[in-house]
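Okay, got some structures for you below.
Read the figures in this text as sums done on the coordinates, not as results from a lab. From a predicted model like this one, the values you see are computed outputs, not experimental measurements. Cβ atoms are built from the backbone, for glycine too; each structure is taken alone.
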Structure I
């Protein structure tokens, strides 16, 4: 680990009084095989670098590769319906089949199924954590986290051993949207973290997509509100790809072959 990375880690640790000492942090990073990417490194995602208040340090298990530049986030309710979970998995699978990386937060419900959908198609997916990268949260996603780190990346801006505190997740959400060209919301209550991610996406100049659901269910209130406010209604993956192409990525697959 070079001196630049150590300097950034030291600054990061000052933000969290409960974090380990710098020496302990570096020891754990090396022991766990975690890579530290600073905002000055060439591997740092270019999409993320240009948002307001980008993380200075990313802890990474797995690899961030150039084709991850072409990413779409798929997020939604933790307490989701069968319809929502199946829709998230299908959209993620179809995006991955088009060589688009699927970004989500590895939470229960929609996030988990979005990651699984991308993995099922042999595609790439990135999980952004709201805790230290050595903490598995939720704990039942241990095998999912391992699978993502083998064929994609698990990332966090939080120091090692940082617990999954409530205040961490809005910070995490800005990374999910910041990595992506757009955010797809699949099921969300009126007040939810997914709507925070959508709001951050708009602030960052990203597209916001919303999957409609039954008008008489709580989980549709957030997604229907987004559509009323101008989010693009999504019925299938083509609705998403149309907007990706509109952003100047006409020959996505050709560009990916060049990366």
Structure II
């Protein structure tokens, strides 16, 4: 495993199970301050489960999670957010029945009351069209617009570590580019990113290092460029992604009937 001096995120020997089903087995993962790490793998490999365990939503059966030198393995998720770990879900990451501004106020609930208005305005400045339509119901926005709102809401907490679960899910390439432009600007200011992404080329272009999970275990860890050269592992990701896309397409066609 690549040595990461003074990691911001340090996951060691992590085991997570749903009931009697073991999902993650002995996971080691390090993310340095200011680094972007891609977390890749086949469907069902445990990528989203790992994010939930880091964020405190799931409690591991064994192993530890440390953030900036502090053990957070058993810390409640609300306290984890206060430390600066924020998770952004893929897809339509909003509360559709609330307005744009109400969604942002939900995001602001984790920061001191005196800072909330300023934080909301800072988030709106990243996406000016949100400010112009702040009274509009989130559910009436396009999928890309909802994902931008989800990102704006996540950034209100001023994360030190932003964990993104499937940024490009269901989005047009131009929208993904717009989202990445915002994240890239924040990366230059020191934001640390852990990115789960089925779009392999996008993830490897964006990341410094990458991990590949298969059946709950780390199969690869190293430079993103090195994983790009491992065609066997990448083929597994691509086939898994293609299967998932076909399943989504079939589900959408069934829904329309």
Per mean count of other Cβ atoms within 10 Å over residues 164-171, the highest-valued of structures I, II: II
Ranking I, II by Kirkwood radius over Cα pairs in Å, the structure that comes out highest: II
Parent structure of the calculated result 18, given that relative contact order in percent (Cα under 8 Å, 6 or more apart) is the read-out and I, II the choices: I
Structure (I, II) behind the derived value 3, 14, 21, 19, 18, 14, 7, 3, 0 of P(r) over Cα pairs in 5 Å bins from 0, in percent, for residues 52-123 alone: II
Structures I, II, by FRET efficiency 1/(1 + (r/R0)^6) of positions 108 and 196 (r between Cβ atoms, R0 = 25 Å, to 0.05): label with the highest value: I
Among I, II, structure where distance in nm of label points 7 Å out along Cα→Cβ at positions 188 and 220 as derived comes to 3.0: II
